[in-house]
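**Q** Each in structure tokens, the structures are laid out below.
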Structure 1
């Protein structure tokens with residue numbers, strides 16, 4: 001069921017929870033802690049991550065891919081999310097946003113669409129499409 005208005009206190013609370021999780025992900029990334037970064041994701045083999053190299057299935061495969069691509073803190077740089085739109089229902093959410101990684105001599109950025117589900121009363125990313 002969709003919320004009747006995007007400004008209901010329940011919807012705003014859910015949005016705030018998602019924003020908080022994403023802020024914790026930023027902090028974990030910027031500390032070089034990929035395992036803590038992955039706490040925002042559904043810890044399941046059904047997790048789907050879509051990136052420039054195709055689709056990865058599963059939490060562990062996604063973590064392993066991050067570790068391969070960002071093997072050092074220097075390669076990780078500093079991550080910043082910019083959420084453009086967050087749509088919330090009672091049990092799902094969709095976040096459309098932009099990500100940016102600032103490296104020592106470069107800045108890389110792209111867009112993401114994140115599909116979230118409330119699982120065991122906690123918001124978790126179940127599909128991440130980042131490009």
Structure 2
């Protein structure tokens with residue numbers, strides 16, 4: 001069974017693929033089967049992915065406020081996907097803020113460049129402060 005961290009990695013991969021291609025439901029099912037993400041974890045993955053897709057404009061607007069000189073569409077695909085996932089979880093789920101930030105930092109360490117963890121931490125932390 002996949003862990004929540006593996007689910008989030010898969011969501012990042014799906015968001016990355018979405019930016020490169022159009023949404024393809026067959027691809028999503030094949031990808032999740034290949035990653036052995038099934039049952040509850042598949043439902044969790046799809047709820048995050050679909051929630052991000054449905055709220056993309058709101059998420060990007062919320063993130064742009066905290067990106068200072070950057071805009072969300074100027075960031076790399078992976079950083080953008082991690083920030084969108086983190087913002088979605090912060091704004092639309094009941095997951096604890098500290099868990100969301102920690103997961104985003106770990107994903108950035110694994111998938112993005114060396115400066116990304118600090119950058120993503122700063123943006124999401126700023127979003128949390130604005131939320132409160």
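**Q** To which of 1, 2 does the computed value 13.9, 41 (Rg and Dmax of the Cα atoms in Å) belong?
**A** Derived from the structure labelled 2.
**Q** Which structure, out of 1, 2, was distance in nm of label points 7 Å out along Cα→Cβ at positions 10 and 50 calculated from, if the result is 1.4?
**A** Values: 1: 2.9; 2: 1.4.
Traced to structure 2.
**Q** Work out which structure the value -25000 belongs to, where helix-only ellipticity at 222 nm (-39500 (n - 2.57) for each DSSP H run of 4 or more, over all residues; to 500) was derived from one of 1, 2.
**A** Structure of origin is 2.
**Q** To continue, here is another question. State the single structure among 1, 2 that was used to calculate mean count of other Cβ atoms within 10 Å over residues 34-41, giving 14.0.
**A** Considering all the candidates, the number was obtained from 2.
**Q** For which of the structures 1, 2 does the calculation of log10 I(q)/I(0) by the Debye sum over Cα atoms at q = 0.21, 0.28, 0.30 Å⁻¹, for residues 18-57 alone return -0.70, -1.06, -1.12?
**A** Working: 1: -0.74, -0.95, -0.96; 2: -0.70, -1.06, -1.12.
Derived from the structure labelled 2.
**Q** Comparing mean count of other Cβ atoms within 10 Å over residues 42-49 across 1, 2, which structure shows the greatest value?
**A** Once mean count of other Cβ atoms within 10 Å over residues 42-49 is worked out for each structure, 2 has the highest.
**Q** Using volume of the Cα convex hull per residue in Å³, for residues 74-113 alone for the comparison, can you identify which of 1, 2 gives the largest number?
**A** With respect to volume of the Cα convex hull per residue in Å³, for residues 74-113 alone, the highest-scoring structure among 1, 2 is 1.
Any read-out appearing in this document is the output of simple, stated calculations on the displayed coordinates, not a laboratory observation. Note that the structure is predicted; figures quoted are calculated from it, not measured. Cβ atoms are built from the backbone, for glycine too; each structure is taken alone.
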